[in-house]
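What follows is a set of structures to go through.
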Structure 1
Amino acid sequence: MLKENIKTIRKSKGLSQEELAIKLHVVRQTISKWEQGLSVPDSEMLISISDILETPVSTLLGENISESKVDDIKVISEKLEIINLQLSERRNSRRKIIHWLLILLCVIIIITFMSLILLDSPYLGWDYSNPENAVLGVTFHSVEWLFIRIAPIIFIIAIIGIVLTRKKV
């Protein structure tokens, strides 16, 4: 009957009487009266109820609806399991991407250090009486100085990140 169906569907949607009343622009007591069978909503209100509860009017007016079936719980648990698997896969793919980016960062730092060692600061032999060479030499020296001091810290942090993001067996 209508009173049981409104109550059952409202509860299955996780709505309180107050929440449904707010959505229908009525007071909570009106919902309570409908669910107790003390009054009946008019046809326009019935359509509004069916829209908010996402249920056909015929279902609202039909016979009793069973509250929740074991099959419904099984379907929900299967959907939750699928969602959990998708989240786990997404987390693993992010972990792999971060892992390989950290490895790439370490390789770039090592290659840059090797290049600096092999080049042996060639700008130190430049003629600094030329203003262009002086500015360029100071710029190269500043970059090298910053790199030499910051790169080891970044390298250590990256190594720690690689260890933390490796695949656990």
Structure 2
Amino acid sequence: MLSKNIKTIRKMKGLSQEELAVKLNVVRQTVSKWENGLSVPDSDMLICISQQLETPVCELLGETVSESEADDLKKLGQKLELINLQLARKKAAAKKVAHWFFIILFAVTLTACCVLIVLNSPYLGWDFSDAETAVMGTAFHAFEWLYIRLAPAIVILTSIGIFLTRSKR
């Protein structure tokens, strides 16, 4: 049963013995021996075969897979392929959004840094005896103090994010 099931499922997946052998890191003759019942894969290899053929181990070991079950499996495979395609599109869209988020955050960080350099810490010239300017000066100073410490990390992390989310063509 195992030998017939491996052969039937391999063919349903459109794989040659050579292609399955490459995926399992074995030689083609090993796959041929399994399919002809001349040898049996060990438990670890059986799990690998199951993963590569996208079939539960119990199905490989169970009854012989019939052609009607093969059609059902083909339909199920097509549905799963469609779902995988949709998930891949969502993942690509999310990656694109993340990429642009990192680019915008990088640009905003550098722009804010340039603005702070051009302003040359104006809060130092403010009249702190006046309550309104003292509060605003203190708030601006706190922002600048925190920003200057966080900006290098933000620039580095956004640069890494931009690099990791770039589209590879």
Structure 3
Amino acid sequence: MLKENIKSIRKSKGLSQEELAIKLNVVRQTISKWEQGLSVPDSEMLISLSEVLETPVSTLLGENIAESKVDDLKIISEKLEIINFQLLQRRDIGRKVIHWILISLCIFLLIMFLCLFLLKSPYLNLNYNEPANAVLGVAFHSFEWLFVRIAPIIFIISIIGILLTRKKV
């Protein structure tokens, strides 16, 4: 809700992201991240944002409050804390998905290596005088040749990715 409100109010005021960023003394990418919901402004920046956009903070946060309360800053902080928690959860889910994809890739590569090892290059025993066998043998040999050279690199990169995406205790 905050991201949509910032974007729509900015546009209704006729400001570009760059112009708003200059008024707030931040980089344009910061405004872009707020509008994409990748980050949220802290409470002080939210107040500055509301002043620049000439809009109450409550409107930016999606509420229509007729009168301001003494505890506005506390309410804003609580809402920002909730938004930050939701962003953290979204990032954590993405990290877990990537982690398990990398684990699956490693398992797949190990299974493929095991299969190639157990098959012991069966294309070497094919009769290459027959065109179908010749095509099959060349295709299998090409796959094996590429796999044996590329898979270890992918495996090592996946292991590094698994280590980087594991949950820190």
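Quick note: the coordinates plus some simple rules give every number you see, no bench work behind them. Remember, predicted model here, so these are calculated numbers, not experimental data. Cβ atoms are built from the backbone, for glycine too; each structure is taken alone.
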With distance in nm of label points 7 Å out along Cα→Cβ at positions 49 and 113 derived as 5.8, matching label from 1, 2, 3:
2
Assuming 14, 24, 14, 12, 10, 9, 8, 7, 1 is P(r) over Cα pairs in 10 Å bins from 0, in percent, for residues 41-128 alone as calculated from a single structure, say which of 1, 2, 3 it is.
3
Among 1, 2, 3, structure where Cα extents along the principal axes in Å as derived comes to 100, 44, 21:
1
Quick check: 6.9 is what I get for distance in nm of label points 7 Å out along Cα→Cβ at positions 25 and 137, calculated from one of 1, 2, 3. Which structure matches?
2
